[in-house]
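These are the structures, in structure tokens.
Derivation of every value follows stated rules applied to the coordinates shown; laboratory data play no part. Everything quoted here is computed from the prediction, not taken from an experiment. Cβ atoms are built from the backbone, for glycine too; each structure is taken alone.
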Structure P
Amino acid sequence: MLKKVCSFVPNYLTCIRSLQDPKSLRASECIVQFPFAAPLQEEKTEEELAKIAEKRKEQGKKLQEMAAKNRAEKLRQKESDLQYLTAMREGKGSDSKREWAVRRFLSNLRR
């Protein structure tokens, strides 16, 4: 490969001048191609594909269960907030403004 690709010239400037001509440049052109092996892709069997599909289904079910659990928790929290706010609104009418503000402050500390 060294003999085919490399060349030594006694006068570098004359060699460069000769390469200005496109025909001589094309004649001195050398292409080096290194060996390339494509990576082997494993082909999966039907059993492996079925296992992967089953695993995906299980993960989907788990995600749905988690989402349902989060929705239920948010609903409980909103119901709790609604009860708290309705109790505050009902208590506001019977108490003076100062008593209501104190009770509200104390209930916020407990939360």
Structure Q
Amino acid sequence: MQIILGVIFLIILVALLSQANILTSRGKSVIFAILMMIVSSAILYEFMFSKKEEKNRTIINAFNQGKSIICLEKTVSNQDYNLELGTLSFMAKPDKIDIAGTIYSMKDCKLQE
């Protein structure tokens, strides 16, 4: 939202400077190029964030359905691990002595094929 407000502010500023003949055509081109880089960066960031969220959502759904997930070459299932949504990690259940204290971050996990 802040990026959008900043872009709107720059557009208004360019329009006002253009009307006052303070801004040359080269200056307008530079400002336009900067605006395009900002917008392109925002779009790229949103695209990457959406892909990451989709991956996390599919892993969470599979885990909740009882399917196994691979985290750092180890199998993780809801029989042995709990999903901690606050940290997006899988923690070993307290009653599982052999894997007690094991924590896997969701970024290190993928669906079992």
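Rank structures P, Q by mean count of other Cβ atoms within 10 Å over residues 7-14 and report only the one at the top, that is, the highest.
Once mean count of other Cβ atoms within 10 Å over residues 7-14 is tallied for P, Q, the winner is Q.
Using the calculated result -24000 for helix-only ellipticity at 222 nm (-39500 (n - 2.57) for each DSSP H run of 4 or more, over all residues; to 500), pick out the matching structure from P, Q.
P
Can you spot which of P, Q the value 24.0, 75 was calculated from, given it is Rg and Dmax of the Cα atoms in Å?
Q
Compare FRET efficiency 1/(1 + (r/R0)^6) of positions 47 and 71 (r between Cβ atoms, R0 = 30 Å, to 0.05) across structures P, Q and report the one with the greatest value.
Comparing P, Q, the top value of FRET efficiency 1/(1 + (r/R0)^6) of positions 47 and 71 (r between Cβ atoms, R0 = 30 Å, to 0.05) belongs to Q.
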